[in-house]
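A short reminder: the numbers here are calculations on the coordinates, not readings from a lab. If you're wondering where the values come from, they're calculated on a predicted model, not measured in any experiment. Cβ atoms are built from the backbone, for glycine too; each structure is taken alone.
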Structure P
Amino acid sequence: MIVHRQRLPSLIQKLKTEGKKIVFTNGCFDIIHAGHVYCLKKTKELGDILIVGINSDQSIKKIKKNRPINKLSDRMIVLDSIKYVDYVVSFDEETPENLIKMIKPDILTKGGDWDKKYIVGADFVESYGGKIVIIPYIKGRSTTNIIKKIRNLP
């Protein structure tokens, strides 16, 4: 379900009251590929509820050259259609730090191409006993590789 950020605090309170284990991951999800789906599946297996934070178009423009390829509303619709994803919420900042502080997930995940020391929010999540899990990376599966391949087509 696509959820507006303003609705998030009451949703989180309800889920925690129900004793749900909340898992959070984030990304641009510009061109969804098998690596994304694998990461989302493995992340969902760690808890009851998977909340995915997705960079807004403005946020992506600050961190990636010539991106996004797909606009936010389209990316959110695609993410929402993946069976492992319970909630999708966007953020405008360069990082999901404020979103992580709002959600206070039990587990925070990132793909295997990330080193724990660079994961935004990791220190915060661990400060209250939450866990950081790095999902193994599937070699060769990346949006950047897909874009390069498309650009090299005749």
Structure Q
Amino acid sequence: MTQSSLPEVLAAYRGSSADLTRALFARLEPIGAAGAVAIDLYRAQKASERAKIYRRGYVRVAYDKKQWAMDNLCCALAQHAPALGLEWGWGLDPQTINFPHVLYVELPTGQASFHTAERLAGPDHAKPWDGAPGQSADRICRYIAHVLDNRPA
């Protein structure tokens, strides 16, 4: 039985080591489209999470990085989502002040979502929010492990 990559993914995600993150990305990059989508999911989620805990000057930097990663993610999904079997698109959450646009990505490990002030490129999403708050990071990490291990999520 093959060992899961999940502990490596979680160590990189939960930590603050640039070396661990670079090593993770170095394993994902040669995989191609699935690796690119996994990297952009990771970047967007980590930047989003960091922005919520940072203070003052660093918050803007984190949100800018999140927006950049989401833009890259939308481009990668537009090009590769059908071949990867991923559904994605945009919805609205009018109750979220200043961040009403929501990017949804239906991963084999569950739905991931990102709120943002500005809608980026991409289709409308046919599915509603799954109602499970705070699950995107876990679902993204498990998806990345799935991509690395090339096995069912």
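For the reader, a short list of remarks on this structure follows.
- Once relative contact order in percent (Cα under 8 Å, 6 or more apart) is evaluated on every structure in P, Q, the highest one turns out to be P.
- Each of the structures P, Q was assessed by mean count of other Cβ atoms within 10 Å over residues 3-10; the largest value belongs to Q.
- Top of P, Q by mean count of other Cβ atoms within 10 Å over residues 35-42, largest first: Q
- Origin of the value 0.8, where distance in nm of label points 7 Å out along Cα→Cβ at positions 59 and 75 was derived from one of P, Q: P
- Identity of the structure behind 14.9, 47 (criterion: Rg and Dmax of the Cα atoms in Å, calculated), options P, Q: Q
- For semi-axes √(5λ) of the Cα gyration tensor in Å, for residues 27-90 alone computed as 25, 12, 8, the structure of P, Q it came from: Q
- Source structure (of P, Q) for helix-only ellipticity at 222 nm (-39500 (n - 2.57) for each DSSP H run of 4 or more, over all residues; to 500), computed value -18000: Q
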